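Undergrad: Below you'll find a set of structures to go through.
All of the numbers you see were taken from the coordinates with simple rules; none came from a lab. On a predicted model such as this, the values are computed, not experimentally measured, just so you know. Cβ atoms are built from the backbone, for glycine too; each structure is taken alone.
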Structure I
Amino acid sequence: MAEFEGWHPGGISSNQGGDPSASYRNHNPGNLRWSLFQLGQRKGFAYFQDDATGMFAMRFDVMWKCQGKTSLGLTGESTLTDLIKIYAAASGETLNNYVNFICDRTGFKPDTKLKVFVQ
């Protein structure tokens, strides 16, 4: 997710080039807009003390969504595609690209039930 969300350090060694991405500067690999663990917000996105906290916050957010502990309507019976649709607020080709990106890197299928991630 961090890679698809554009989390990169920038500079010569980065294939993205240029300056670090906003998510990288904010230590926010998931581009979360809000988190229990944030220090504050910059331009509508949470920022964290360090990369480890930002990564934990992203994992925590996904875990809560997989367990149906948010107001977004996801449950353990929801699919990976359902999660990405809400997580990224994506639709159409962008959603398909994001789902394929995650599936290619994890080996999961688009219709994998979220309950498998919290067992």
Structure II
Amino acid sequence: MSKKILICDDEAGVHESLKLILADFYELILVNDGGQCLDTLDNARDVGLVLLDIKMPDVNGLEILKRIKEKHPDMKVIMITGYKSVETAGEATSLGAAGYIVKPFESKTIMAVVQKALQ
């Protein structure tokens, strides 16, 4: 399984936090919006996991999740959100998300969820 992770979030602070937590263990690709996320998945090799923000300005992360799963049905996707919602978590899971992380997150939580998804 690839140790390459695609991180799609419109907040620079989230990119920095995830880099601090994950960069020593995984190769990271950072993008800011859903379009870049889809383009990267179509063109990059060996992405093993996507960390995908739900609330982004261009398009909802759940819509991007649907499009990822249509083209890459085996891709592991973990949703990231600042809004803890049972409905959103349920919808993300029903669309094929492998997990759900609520901001602000802790390093050990991120590592545990990422390691589980990449097993």
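Undergrad: Identify the structure, out of I, II, from whose coordinates Rg/Rh (Cα atoms, Kirkwood Rh) was calculated to give 0.91. Numbers along the way, then the final one.
TA: On the way: I: 0.98; II: 0.91.
Clearly, the read-out refers to II.
Undergrad: If helix-only ellipticity at 222 nm (-39500 (n - 2.57) for each DSSP H run of 4 or more, over all residues; to 500) computes to -13500, which of I, II did it come from?
TA: Working: I: -11000; II: -13500.
Only one of I, II returns -13500 for helix-only ellipticity at 222 nm (-39500 (n - 2.57) for each DSSP H run of 4 or more, over all residues; to 500), namely II.
Undergrad: Hey, relative contact order in percent (Cα under 8 Å, 6 or more apart) derived from one of I, II reads 18; which structure? Provide the component values of the computation, followed by the final result.
TA: Values: I: 18; II: 26.
Of the structures listed, the value fits I.
Undergrad: May I pose another question? For which of the structures I, II does the calculation of distance in nm of label points 7 Å out along Cα→Cβ at positions 40 and 56 return 2.1? All intermediate terms of the calculation are to be shown ahead of the outcome.
TA: Numbers: I: 2.1; II: 0.8.
Value 2.1 for distance in nm of label points 7 Å out along Cα→Cβ at positions 40 and 56 corresponds to I out of I, II.
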